[in-house]
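Structures given as structure tokens follow.
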Structure I
């Protein structure tokens, strides 16, 4: 696995660009802006976060996350990547350890401190995300008094990113990365493979951003629709692509309230994890790693 800062920075930026460039249903993509952000904002953010994430092996986790969000704010005023940074930073730090990536993630998360939580709370305040709501304990309006991992465990039921911390990236490693490898192994190009990975994650679990905005029933319904799109063929044939287009249209409104944004973040995590473990391959037929 790459552990040099420059290599990790490049892979982090690449993962973010690949995720943003794919036309994932209900998300910003080339030619598909939201009212408050565009594709170019995500590309600029990808460039911004590379250097801080590349230094993850040499800095405390909370500092890495705060630095990446601060760098993002220098490039764009939009909250393009808070969830992505929260997910990629532990992966980048784990990649610098002499052990398998998920085992490294477990070590990184177990070693988080209250100081890390303080830095992350500050980063969240800097990003100014919407739709977080209030928490009964360790709310973002308060100074944290527990480690970052403990704070994430408290939020795991209502937030998919926090759930990854609490489960040592269960969805990333058991759903996202395998889906991406299957798609690439089947010959799908990167754009198609990213969309299929996104659909696999959304089909597996409701998007918590939608759930916080519109309720659990709507989030569950959207996941069911993702399963229907995959069953119809997804990106792999004309019927699937027609179902995909209809799904995308149904998720778009003036307020982006049905945006599966957490699923997009998890897709970026799967991309980065796969790139770290497998390397960069432009030819999908060469991606024959055993699952």
Structure II
């Protein structure tokens, strides 16, 4: 589940923090990276649990209507489609999710106001209206949550604020982890029942090694890569270069130099994207120019043989 885009972001966050502290504690940095990746994986589960939290809120609302004084005909006979949604129930009883909740607790238990507001937004939407008019099938239940998650939950302005209170990096993770949740919803099959597989933390062991090795090389080659960068920016005022830009270039060089299977153009594009997201609008162009000059120099000196 944790792909290389997210790994690069997490390595950047850890290396930047350690550079600010002027620390080269490799063991501490690795532990911090492992914790950060685990937290991103936790977010994946918490976002899936949000589906069951909303379904529970719908059931509580229906139950409360049964005790209302002089309920309307609609309140006496509420529509149960959402409360009985098959995908939500399959997710609630999923073996992996049950183990996660038992180990970590129910994440949304103290966010009743947020859950109620989000549920109200959902039931007032055209997605909900179309859902009630659709055939009562597992596929329509599944498609309902896919659309709700993509068009309402991930677009909800309050969600990043809620997540940031729990982990400051989750707002950065939300877009990527959200795509994994959508992929998971789409993969659910009724025949799998409680044993439906969720996405693993890493696609394979190679991605896990990539995370650790990229962190190690970024820290261990810090001085070497700083020297390469300094040669290219001799005519620049160092005080005017953002420290995050320097950090991005150092990690990019660690990847370009140490991972022969990753094309140079792929690495350059990924770190230019990070610069646009984490730094200034002009940083991408600046970083591209500096890294291109270093790559050319390394190739001319036969220190970099890949393309």
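For the read-out mean count of other Cβ atoms within 10 Å over residues 147-154, a value of 21.4 was computed from one structure; give its label from I, II.
Values: I: 21.4; II: 17.9.
Comparing all candidates, it corresponds to I.
Which one of I, II has mean count of other Cβ atoms within 10 Å over residues 59-66, as calculated from the coordinates, equal to 22.8? Comparing all candidates, it corresponds to I.
Name the one structure among I, II that log10 I(q)/I(0) by the Debye sum over Cα atoms at q = 0.07, 0.08, 0.11 Å⁻¹ of -0.37, -0.47, -0.77 was derived from. Computed on structure II.
Quick check: 0.9 is what I get for distance in nm of label points 7 Å out along Cα→Cβ at positions 11 and 267, calculated from one of I, II. Which structure matches? Corresponding structure: II.
Computing helix-only ellipticity at 222 nm (-39500 (n - 2.57) for each DSSP H run of 4 or more, over all residues; to 500) gives -19500 for which of I, II? Don't skip to the answer; put the middle values down first.
Details: I: -19500; II: -22500.
Computing helix-only ellipticity at 222 nm (-39500 (n - 2.57) for each DSSP H run of 4 or more, over all residues; to 500) on every structure in I, II gives -19500 only for I.
Laboratory data are not the source of any read-out in this text; all were calculated from the coordinates shown. Because the structure is a prediction, the values reported are computed rather than measured. Cβ atoms are built from the backbone, for glycine too; each structure is taken alone.
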